[in-house]
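Structures given as structure tokens follow.
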Structure I
């Protein structure tokens with residue numbers, strides 16, 4: 001049976017980042033993960049301290065914000081040990097990377113863009129940290145380079161977000177998302193499956209609602225219980241169940257059906273840092289999860305966009 005999904009050169013039934021990069025840039029593109037030394041409204045006391053309940057203080061190789069050029073040099077060497085001719089996108093990932101005056105953002109972003117092998121920027125942030133002057137600068141960047149703004153929405157359900165302390169309502173996310181779209185800025189939305197008190201229908205509703213927004217990209221991942229987070233202690237007390245692998249696979253397969261085919265699925269399962277990951281341990285077997293999604297889609301004749309209906 002031929003693959004029913006148009007954005008695929010192989011057996012994948014969803015729009016992979018590999019496919020997107022191949023057809024956009026003509027080769028392998030990797031993200032160089034950077035630490036710009038930012039904080040977050042959920043850390044500095046503006047909206048909270050300690051971060052969201054699942055936050056372990058930021059991921060990435062650089063726990064201290066070395067000069068951006070130095071970080072890029074180290075990241076490029078790491079990446080090119082695997083793929084010698086790889087080009088890179090400078091990914092400002094740690095904490096909230098628009099949470100600073102535009103003058104500081106300009107200094108950091110321009111240093112990254114001046115690095116010869118950098119072909120674009122990816123900026124992870126929160127929707128409540130996009131004031132008008134920052135949006136104006138992002139619009140300028142968007143005219144000059146390949147730009148993606150990544151927004152952590154996690155869930156469309158405010159009741160869930162209040163439990164883990166997100167610090168903004170879905171309506172605030174929607175306002176910022178619409179502003180980014182009006183400026184023509186490629187936007188990637190992050191969602192998390194397995195958040196406490198969320199049911200399978202809740203997770204599907206998150207996918208359905210976000211799918212109707214026609215985002216350029218989405219990252220889907222599992223809730224990881226990480227050492228040092230607020231959720232770690234609750235998990236030890238037995239107050240937070242973790243999502244079984246079979247349930248995660250089944251949920252993702254159904255979620256993909258709600259996203260339009262052109263939405264790039266930049267991540268379909270997360271990588272919890274092994275030294276910090278408490279649960280679920282099955283998530284370390286990424287190949288098994290990816291294979292399980294492919295297998296379930298084929299068995300069900302399911303594919304991304306199967307249930308997408310444009311509003």
Structure II
């Protein structure tokens with residue numbers, strides 16, 4: 001079986017224990033301060049140990065929007081991406097397709113749902129920001145260019161009557177956002193990621209952070225605008241000193257191309273679910289990675305994933321079968 005991912009020269013590849021004779025599967029993740037990167041490292045370990053003939057390599061990227069493009073073009077074999085970004089790319093809506101700056105990516109397929117991202121709207125004590133409307137007139141990071149965080153930020157803001165014209169826009173990664181909040185060069189920043197996220201944890205150790213809560217009405221507006229969002233509540237002290245905070249979340253999907261051989265997708269899916277403790281030892285978000293939630297994907301599943309799910313007795317809806 002030939003490895004079908006081309007080399008990616010503009011991201012950092014970190015190879016985790018690849019044997020010389022093995023074919024390398026590249027895994028597009030996100031920045032090193034987020035959750036995609038360590039979780040992707042867990043997937044690479046599973047491939048190394050449990051998918052015969054293959055090793056895994058982890059790529060640092062700008063996350064969801066970039067990742068769906070890598071998968072569609074064959075520049076990466078597996079990737080993590082937010083459900084709203086994957087659905088828009090698959091359907092050719094929003095930034096994708098005839099009305100956007102990016103092409104429709106109809107060859108995307110889902111292996112499974114990994115875990116839910118929580119939208120963090122982060123500020124620091126004394127900023128005077130306690131609601132979404134308080135962002136108006138402030139300096140706000142909406143996420144790195146080409147990231148799912150920015151897609152989510154735009155949806156949340158637009159659904160609640162706020163546009164980029166209403167504040168000073170910065171486009172920073174999670175680590176850059178944390179640094180900018182620490183030194184006072186921005187007032188607030190969006191981040192969509194698992195809880196806890198390393199970059200936010202680090203900031204919370206040096207500054208008293210606050211998370212901006214979304215009201216019940218604001219949450220309803222977001223879900224009405226994009227049904228891939230779900231309500232999400234941060235537990236008190238999920239980060240040092242924060243109160244219980246209401247927000248929204250988006251499922252993260254493990255994606256591949258429809259060109260990935262069914263046998264390989266099946267082998268990875270089986271290895272993932274049967275050895276998920278490898279990933280759970282790295283990050284608690286993987287406690288959500290169970291086969292039953294795969295059928296909640298908004299985009300069709302890969303035929304190899306379907307084969308494994310049906311083999312263990314899970315009924316896969318016809319709407320998720322396209323190949």
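Can you say which of I, II returns 28, 24, 20 when semi-axes √(5λ) of the Cα gyration tensor in Å is computed? The read-out was computed on structure I. For mean count of other Cβ atoms within 10 Å over residues 92-99, find whichever of I, II sits highest and give me its label. Biggest value here belongs to I. State the single structure among I, II that was used to calculate helix-only ellipticity at 222 nm (-39500 (n - 2.57) for each DSSP H run of 4 or more, over all residues; to 500), giving -9000. Label of the source structure: II.
Looking at structures I, II, which one was relative contact order in percent (Cα under 8 Å, 6 or more apart) calculated from, given that it came out as 18? Derived from the structure labelled I. Computing mean count of other Cβ atoms within 10 Å over residues 68-75 for each of I, II, which one ends up highest? Sorting by mean count of other Cβ atoms within 10 Å over residues 68-75 in descending order puts II first.
No value in this document is a laboratory result; all are computed from the given coordinates. Owing to the predicted nature of the structure, the values given are computational and were not obtained by experimental measurement. Cβ atoms are built from the backbone, for glycine too; each structure is taken alone.
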